[in-house]
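> Next come the structures, one after another.
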Structure 1
Amino acid sequence: MTEPTNPIPTGLGIIDCMLGIPEAEDRSDWFAAFRPMIKDEETLKQFSMPAQYMFKDVPQTGNPGDFVAWTVAQMDRFGIEKALVGWNDNETSRRAKAEFPDRFFFDLPCNPNDGMAEVARIRRIHAEVGLSAISVFPAGTCPQVPINHKYMFPLYTVASELGLPVCLNVGVPGPRIPMDTQKVEYLDEVCWFFPDLKIVMRHGAEPWEALAVKLMLKWPNLYYSTSAFAPRHYPKAIIDYANTRGADKIIYAGYFPMGLSLDRIFADMPKVPFKPEVWPKFLRDNARRVFNLT
């Protein structure tokens, strides 16, 4: 039986709130930061990305020579006007900003274990670059730091002062590392203590997606992005929420080229049963508002 399709609007100028610019054909260094926590032999010896058991068709980039221009070409194929990428403070990041200033905006991946030195780094790079967000992978910090841990609060404070959203991985992490640091319930305290801080959930929130919806209803500063999920696997609770009271809270984010191809994402997208009025908010407008884009 053919699945029903729901054509998405064309010509929107999609904003993708999680996309990567490769720097080499071999991307095994993408999980170097938490490799010391990996214990199973399959991940260490066979995986090219740390959650490969979940992503069977990890995109292969080849070596196009100019990875920045290649990434923009992939975005053009699917009508992606802008993409949020991690600022790595290197030549690739600087070229992306200099050569394509209208196509990329940046979040800064942060390590709460670095304390006030990390706060100073955020301030310095924001002054130099003009960040749109900071981000933390709680389970992937080494050692791990929970979402509501005291080490996180300096990062939340500086983000709030600078008017930057914070993107947080929540739910069971894909890599085979412990999950406790990413329990969705921990967001409740953070949203309460920092009412002016916009927090964007990443990577699904499963198996606590119903709780994620409940917390978004409770806290006006909490949002959800669809990163690392092929559209056919978006949680039903999230789709239902977007179609009812949460149309302004759900933000499109892909996972290219880390785990999903844009071909896969946009082949799946018409199968998502969003109401027609939800699509522009999901694919563009919510990102503009949350990340202060012009």
Structure 2
Amino acid sequence: MEFEIASGFIRSVLEREFMQFAIITGVLVGLLAPMIGSFVVIKRLSLIADTLSHFSLAGLSIGLFFLNILGLPIQDPLYIGMLFAVIGALLIEALRSYYKNYKEISMPIVISLGTALSALFISLSGGFSTEIYNYLFGSILTVGRNFVYIISITTAVILLLILIFYRQIVIISFDESYARLLGIRVNLFQFFSTIILGIVISLAIETVGVLLVSSLMIIPVAAAMKIGRSFKSTLLIAILFSETSVLVGIYLSFILGWPSGATIVLFNLFILGGVVVFRRMFFKRRLEKKQQESQAI
């Protein structure tokens, strides 16, 4: 029975274009989200993903208003969502510079603005619809060819930038003051990193939705931090956890009929729970072994 289900899933992936798009999108988002999330966690900005996803929703709802109510020829509201995510990221940086001693209040301000705009334009667009629901909770099985092109190009560009500027990005993430002493142009790197962060978050919305996108970026990193011995190993483990949760999530949502975004995040949490339990058992056995060795002496 299980073999038949697995073979049916593989056959669907091979035969149906939408399944191929879903797998490609999932793999690319599973790579990008924890990679960017690792730097976000180091800078202690874990809530920024949630903030920008809500601000991106404002752009998506405005795009739907322009498309459905005003009848403007907008190809895809996602592009407006991406623009708003970038604007939100730059707005956070501006507020963090303005409130130098209270930088954390920048995110509640931006998320409040994004939520208010979202509520307003969702109401003006006629209330909740299937499109809004998909943006809130994600619908990876409905992504199209154009989106695959966009996320493929975005992934290639971001990977190239990280490979070229990996050392500078890591130094800035850990210690901005030290980076300035080394002559690194911190403000310029911050500017482009906020733009990249906004773009990645808006693209990840198609996978797990506005309400869950921060989970895809942060949870694999949180689990990997308990295992990795260095930043690089933590990054690789986080990507492994993320890719596993995406692929298993798509598989489970296919055979069980569950929402893909929620299933991916739940499996992410399952991995995190497994890591916590494993570490507890490992350290407990290690402590017991040390106690037995000390008693033998």
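Coordinate-derived values only; no laboratory data. All of these numbers come straight from a predicted model, not from anything done at the bench. Cβ atoms are built from the backbone, for glycine too; each structure is taken alone.
> Among 1, 2, considering only Kirkwood radius over Cα pairs in Å, which has the greatest calculated value?
Top value of Kirkwood radius over Cα pairs in Å, among 1, 2, belongs to structure 2.
> Compare mean count of other Cβ atoms within 10 Å over residues 145-152 across structures 1, 2 and report the one with the greatest value. Mind showing how you got there, number by number?
Numbers: 1: 18.2; 2: 15.2.
By mean count of other Cβ atoms within 10 Å over residues 145-152, the leading structure of 1, 2 is 1.
> 1, 2: which one has mean count of other Cβ atoms within 10 Å over residues 105-112, as calculated, at 21.5?
It was calculated from structure 1.
> Sticking with this structure for a sec: By the measure relative contact order in percent (Cα under 8 Å, 6 or more apart), tell me the structure among 1, 2 with the highest figure.
Going through 1, 2 one by one, relative contact order in percent (Cα under 8 Å, 6 or more apart) peaks for structure 2.
> With mean count of other Cβ atoms within 10 Å over residues 33-40 derived from the coordinates and found to be 13.8, which of 1, 2 does the value describe?
1
> Here is a further query. If helix-only ellipticity at 222 nm (-39500 (n - 2.57) for each DSSP H run of 4 or more, over all residues; to 500) is calculated from each of 1, 2, which structure is the one that comes out at -28000?
It must be structure 2, since only it matches.
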